[in-house]
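Just below sit the structures, each encoded as structure tokens.
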Structure 1
Amino acid sequence: MLSKRIIACLDVKDGQCVKGTNFVNLQYAGKPAELAGNYAKQGADEIVFLDISASGEGRKTSREWIKECAKALDVPFTVGGGIKNNEDVREVLACGADKVAINTSALENPGIISAASRAFGCQCIVVAVDAKKVAGEWMVFSYGGSKPTGKNALDWVVECEGLGAGEILLTSIDADGTKNGFDLELTKAVADKVGIPVIASGGAGCERDFLEVFEKTGCDAALAAGIFHYGKTSVVKVKEFLAKNNVKVRVV
């Protein structure tokens, strides 16, 4: 059995890390390279950077902080935000990123998934899906969770897999920042629908939340931000707790 991955996520705005609740009320959390380097030392298996305002502001993610992070990290990292075509993918990978995350641009032009997958390999292409329950079904939102798309989340992840996505980064808008635990129902439903890895995101509040999402869903990795940024727990403590409860993780 493959080890479950623990991923630290850094939301980036104006070159700085921020954290909010339900995608709003953003607060400064630190510098990307510095925070990411600390998480790598703690044993994070991967780092995800999401430039949460790039698409809404119609701009590319700054390449400078990506290069700084590449120098500071010895673990794989993913960058998302403002990636609209293969040239953007090429530039971000050239700056040192191992993967790119595509969200709004994939919803507006699904062909970018297949084009990027063919050009760079599906292992480089992560589709980020921000979902919220609306009238009893999970719906996809774009532009940092602010704009409804009318797409059903389960249908969308199946479509993404068919187009060549190598991984799904699934964030529950309902659970995001609440620290009440991952959205187990949503995560299980998505993981059961696709054959590619699913990263659970949104809602982690303690070590047991990670155990529950691995025991009760088919996700391959779990991601957190706020509880790591503000010291409520650490990557080390999460992994120690999981190992004690018979979840296979990579130990530093």
Structure 2
Amino acid sequence: MKRGIIAVLTIITVGAVLTLSGCNTTSVVDTPSVSWSIGEDQASITFTWDAIQDADGYIVKYNGKADTIESTSYTLTEPTAEVEIVAYAGDNVSDPWTASFAAVETQNIQWYTRADSDPNHPSGLGIKSDGSVVTISYANGNHNEIDFVADNDNTISAIQVVDNNVAKHNGVAYKSEYNYNSMNVAPETGYETYKPVVENGTFALLKDPDGQKNSNDIYAKLLVKGIDGTRWTVDVTVQPIGGLRWLVK
């Protein structure tokens, strides 16, 4: 009789343990597979993804903020260096999907005007596809690798002005209220083929190879830190993603 009672109690105890264990099972939430596209204004990005099974919603993180949404798309208009998107179900959160939109800065570039007596000194400046910046001698270098020139009239000039055989449509923008550190978005308009250099001035640069507003456009900002005769010292920050005006590092 006692053996029967013990057996029954054992079965009940095991069942209870299994039941409690089932309550603590952690459900796995899949990571969203996100695609994104730049808006026509070149200053916003729309993120889209397929619905995650059993997810209660999604969290979009940027600039220390976290927006909780239920939809599977999100348009971000605030410039940021990185975006993170997760799915959640109850207290369970997926691994993050992340993407970088950080601009690339090159500091203390020595840039010489074409009036400099040494033709080997670099008066040309080129923006590379990875966001880096190179300086090239206008006199002895390949003009197709140059996007902007420190010209002999103390202007920052688009290469096609100095050499009209180079088929580019680059532009320079300047306003006295531009601030290098706070320019998180390059201006949409106001680009001209040249602008007079201004010490401590901030300039916006547009590398435009085809004259169209599209993903070929590369935006940058330039700070003239010092002018010493024919030598300029400049910092340049470039957004390497084509067609995006965000300039956050």
Ranking 1, 2 by FRET efficiency 1/(1 + (r/R0)^6) of positions 52 and 140 (r between Cβ atoms, R0 = 30 Å, to 0.05), the structure that comes out highest: 1
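Out of 1, 2, which has the highest value for FRET efficiency 1/(1 + (r/R0)^6) of positions 148 and 212 (r between Cβ atoms, R0 = 35 Å, to 0.05)?
If we compare FRET efficiency 1/(1 + (r/R0)^6) of positions 148 and 212 (r between Cβ atoms, R0 = 35 Å, to 0.05) over 1, 2, the biggest value is for 2.
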Assuming 4.7 is distance in nm of label points 7 Å out along Cα→Cβ at positions 28 and 236 as calculated from a single structure, say which of 1, 2 it is. 2
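Can you say which of 1, 2 returns 17.7 when Kirkwood radius over Cα pairs in Å is computed? All intermediate terms of the calculation are to be shown ahead of the outcome.
Values: 1: 17.7; 2: 21.3.
Structure 1 accounts for this read-out.
Given 10.3, 33 as the derived value for Rg and Dmax of the Cα atoms in Å, for residues 164-203 alone, which of the supplied structures 1, 2 does it correspond to? Intermediate values should be presented prior to the final figure.
Details: 1: 10.3, 33; 2: 11.7, 36.
Answer by label: 1.
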Structure with the greatest value (metric distance in nm of label points 7 Å out along Cα→Cβ at positions 44 and 172, set 1, 2): 2
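helix-only ellipticity at 222 nm (-39500 (n - 2.57) for each DSSP H run of 4 or more, over all residues; to 500) computed as -3500: which structure among 1, 2?
It was calculated from structure 2.
Thinking only about mean projected area of the Cα convex hull in nm², for residues 60-131 alone, which of 1, 2 has the largest value?
Numbers: 1: 4.7; 2: 7.8.
Going through 1, 2 one by one, mean projected area of the Cα convex hull in nm², for residues 60-131 alone is largest in 2.
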Ranked by FRET efficiency 1/(1 + (r/R0)^6) of positions 76 and 156 (r between Cβ atoms, R0 = 35 Å, to 0.05), which of 1, 2 sits at the highest value? 1
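Which structure, out of 1, 2, was log10 I(q)/I(0) by the Debye sum over Cα atoms at q = 0.14, 0.16, 0.18, 0.20 Å⁻¹, for residues 84-187 alone calculated from, if the result is -0.66, -0.79, -0.95, -1.11? Display every interim value, and only then the final one.
Working: 1: -0.53, -0.68, -0.83, -0.98; 2: -0.66, -0.79, -0.95, -1.11.
Going through each structure in turn, the value belongs to 2.
Only the coordinates and a few stated rules stand behind these numbers; no lab work does. Because the structure is predicted, anything quoted here is derived from the model rather than measured. Cβ atoms are built from the backbone, for glycine too; each structure is taken alone.
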